[in-house]
Each structure stands twice: as structure tokens, then as C-alpha cells.
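Read-outs throughout are calculated quantities, based only on the coordinates presented, and are distinct from any laboratory measurement. In this text, all values refer to a predicted model and were calculated from it rather than measured experimentally. Cβ atoms are built from the backbone, for glycine too; each structure is taken alone.
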Structure I
Amino acid sequence: MTYFISGYNISNSSVSSTENKILTYHRMIEAFRFADAQKSKLGDPLYEDLTKIVQRMTSESFADEIRSKIKDDIKQISYDEQEDSDGVPDDHGTSHLSVLAEDGSAVAVTSSINNYFGSGVMSRSTGIIFNDQMRDFIDPQLISELGINNLIKPGKRPLSSMCPTIILDKHSKQVKMVVGGAGGTNITTSVAQVILNYLFFGYDLQNAVKEPRVQITKTETNIEDDFNKSVIDGLKLKNHIIYHNISLSVVLAIVRQGDKICAESDNRTHGHPAGY
């Protein structure tokens, strides 16, 4: 998301008109796909040497390289090695909690048992249902070179899409935003869109979370039913394959606005924020 922001001068004007919004969402979707291809190269740093991979994908030169591949007039056909990626299996048992305390400390935590009821196995001594995170490793029989860092090993953590996030104010160093999400492989892009909506597009927090979102697969773009039809038509003209009425990730966020604290629980799950 960093190169998306810095390279395109993202601001509220980026969504101020239909034409601007079409271009912004086109660039965003393309950036998400390139980023998704890179995500598949990661793994547990305690078991894999990811130093060079991380240095490269967080460098300005790499950002410039990826941005040069994004064409404003048409969707790309290939996104690096993504077409051959085994990716990360989707899951349905994730939950997220965002907390901002009175003293200014913050917590963003995401947890998952992966599938509904996890592995389906319960501890006889504690009654705790074990998770099914083993499913997030790449099947060795289906492995491609891209997913080799996510091979199963004893004690190793599988690749995850969780991205609990705490953002600090550049000047005051106080917590500005606590955000995260639940919903499998689409968590990353959902959280990114809420951050963009609030910090860069100028939406208030409620609308930043409520705003219809897009999600990506390898070749298609999933869009919520109430997404702007004119923007959808514009994306189709840029060769995007659009699907509607899909289940998206949910996002929970808290922000500090001066002396006020605002919290929003995604209405996609009919949740409600709590305050004390």
C-alpha cells in the first residue's frame, strides 16, 4: 500500500469524481494483485530466511518497478508469478479485536481456528477445540517454487493473511488508528481499503468501514452489490472481470479524533462497538 499512496499522490480528490474514482480503484485493484503475488513468497521467519525477500518488497526501487507495470488504461494479464501461485487457502473461523485504552495504549489482535469448529477435535481435559491452521500450509504435492517458504515443518507457523494494525500520529506519536479484520485471504485488502478511506479519502470512520469494498482473486474482481455502478462500468472498460454479491471480510476500527475516540464495528456482521 505504501507505493500505492506515495506514487499516486492519494487524497480525497482521488475519489471526488466518477472518473477519478474509476482510475483510483483500477490502480488499487492492480496493486492488490501484485501485492498478493508477493505475499505468497513469505513464511515463518524463524524457519525461513526471508531477509532478501522482505528487503526487496519493501524497497522504493521495487515499488517503482511494480508501479511501472500498472497501466492506467487496462488490467494486466499477468502479475509476476501469481498465476502459478498456490496461494493461501481461505478460512472462515477468524475473529478480530481492536482496543484503545484510556491511557492511550492500544491492542489489535486477530485470531483464527481456520474452519468452523477448527479441526473438529476437542481437548478432553480442557474442552478447547483445536484450530485447523495446518490447512494453511502448502500441500507438498502441489508445491510451486513460489510457495516453497510455506512448506510444513514441526513447530512452524503457517502463512497468514492476518494484519492487525496500529497507526501512530507522525507528530504527537499517539495512537491514531487501531484496525484489523476477519475473513480469510481478503483481510489484507479489506483493512487497506478502510485505512485509505479514513486517512486519505477523507471519509468519517463510519463511512470508511461501511463503504462498499472490492476484493481480488487471481483474475476476477469481487464487488459488493451496492458498489457505484458507474465505477463498475468504468472498470469493465479497463478489462476487469466483475462479480457481485459476495461475502467480504469484516473490519473493526478505532480512531482518535482530537479529544474524541470513535469506534466502528462492521455492519456486515451486525456487530457493535463497546465503550467504558
Structure II
Amino acid sequence: MMSPEPPGASDEFVLVAILDNARNLSNLLKAIHFRDQVTFFASANGIRVTAEAAKSVQGNAFIQESIFQEYHIEEESVMFIINLTVLLDCLTIFSASSLPGVTTALRMCYRGYGYPLTLFLEESGVVTVCKIQTQEPEETLDFDFCSINVVNKIILQSESLREAFAELDMSSEVLQITMSPEKPYFRLSTFGDAGSTHCDYSKDSDMIEAFHCNQTHCNRYKISLLKPSTKALALSSKVSLRTDNRGFLSLQYMIRNEDGQICFVEYYCCPDEEVEGIDS
């Protein structure tokens, strides 16, 4: 574990977060690395890092307070914009020279508005200090995805979704998602140059852990918007798919870090169009 700072040093910071293993943070942030500029938001509950594109897709990585060995925040919340590419480069600065089983300890500190985010990284007694410029925050998109408006929810093993994406034609412009209380229950469809491809799942499938469908919904989503979420899919063990009454899609990935702790990455995506009728 990283050695403590001199007494009183932490008093200068409004945020101090300590991790024994920096990879637990960097791996999670890689799952939303489809934009350079991201919004960093910290509260007493932990840290949320948000990436957005085209006002149509949003990725959120959640690092709960309990994941950190130490976590102190002196204000109700801390928010700024930071370059995620630079942050990841700093977090993995030792990775090329790391020996198997050796971890990088991290102390992440922030003094407040206008100051850089400071990272103290230590591996095998060597300490590197990185200071990353922060920018004034902007409001993130509010997809207004409320639980009370969710009409369909399916929880399945990520392995099955990874297999489906391998079978589907990703040259298609859209992915069509059908959720229904009746057959085909849960269907993924693409429409590529070679024709239509469908992957069907019964509600009783071994791969589906929970199936709550109140009404038939069939929506199309641009694959270009969904592709960034496959980074989170590759790391996850389970995924929850939810659609609300507007056809907005929520993909929540459950990811277990190297210490066995559970973290979440969530993507929101606007529908491209609603589809009338289903071909069984």
C-alpha cells in the first residue's frame, strides 16, 4: 500500500481517493473510452465518469466509495471535465514494465475548482506524480430514464450477448431489439449486405436470469452508437437490458474487478426508430 502523506497534507485537498490497485480504476474507465473529454463527478457515494457522443449515447462508469481503500470528500460534490486518454495513460504508466502479480498503488487528489487532478502512483517503491489539467464542467445529458417508465427488463449472462454479437452482421446500420411477453420473447436482428440475421432467446433460456416484459417493444438503434458499449460487455459477467416507454435503451453491465468487488458501467442510447409489427 502507498505510504501516507505527511500529517495535514490531505487537508489541502477537497477529494482524496486511494486504491491499492490502479487497474481496478483503469479497466473500468476503458469501458467508456469512446471520447477524449469526459465529465468526472464525485460525491459521498463515490465517483461517476461520464462520456457522451452525438447527444444520442452516454456511457457511465461507477466506482463506489467502498471500492477505495480510503475515500474522503470535503464538499457535497466535485465536478470537472478531464481528458480520459491522458488519465488512462497516467494510470497505466507502469504497465509496460510491471512484473506479474505486481500492482500499482494510486492516490488521487484534487484541490478544487481550477486545479489539476493529481495522481500519485507507486510501484515497487518508485513514485510518479502526474498532474492532469481539468476544465469547467458542463451539464451532462439527462436521458430521464426512470424506473417507473421501464416497460421491459431482461437480465442475461454477458457470454450469451457476446456470442450473439459475434453471429450478427455488424455491417448493418442498425441493431433491432425485440422484447415481448410472447414469442419471440427476446430477439436481436441485423440487416446487412447478406440479408437479415436474427438471434432468438426463449424467456426460459439458461442464459436469461430474469425476464420481465410487460408489452411488446421493437426498436432499432444505430450500431455505431452501440459499438462503444462492447468494451464494457467484454469485461462484464452479467448485463441488464431495459427499455422505457419511449424506446430508450439502458445497458447496465456488472463488472467484477481484480479484487472480486462488483462495479457497474451503464450505457444509455436513443432509439433510431420504432418498428411496427414483428415477423415471427
Re Cα Rg over 2.2 N^0.38 Å: value 1.11 computed from one entry in I, II; matching entry is structure II
Where is FRET efficiency 1/(1 + (r/R0)^6) of positions 63 and 167 (r between Cβ atoms, R0 = 25 Å, to 0.05) largest, in which of I, II? I
Compute Cα Rg over 2.2 N^0.38 Å, for residues 199-262 alone for each of I, II and report the one that scores greatest. I
If you rank structures I, II by FRET efficiency 1/(1 + (r/R0)^6) of positions 47 and 71 (r between Cβ atoms, R0 = 41 Å, to 0.05), which sits at the top with the largest value? II
Match the computed value -7500 of helix-only ellipticity at 222 nm (-39500 (n - 2.57) for each DSSP H run of 4 or more, over all residues; to 500) to one of the structures I, II, and report its label. I
Computing distance in nm of label points 7 Å out along Cα→Cβ at positions 95 and 191 for each of I, II, the value 3.9 comes from structure II
Comparing structures I, II by distance in nm of label points 7 Å out along Cα→Cβ at positions 119 and 223, which one has the largest value? I
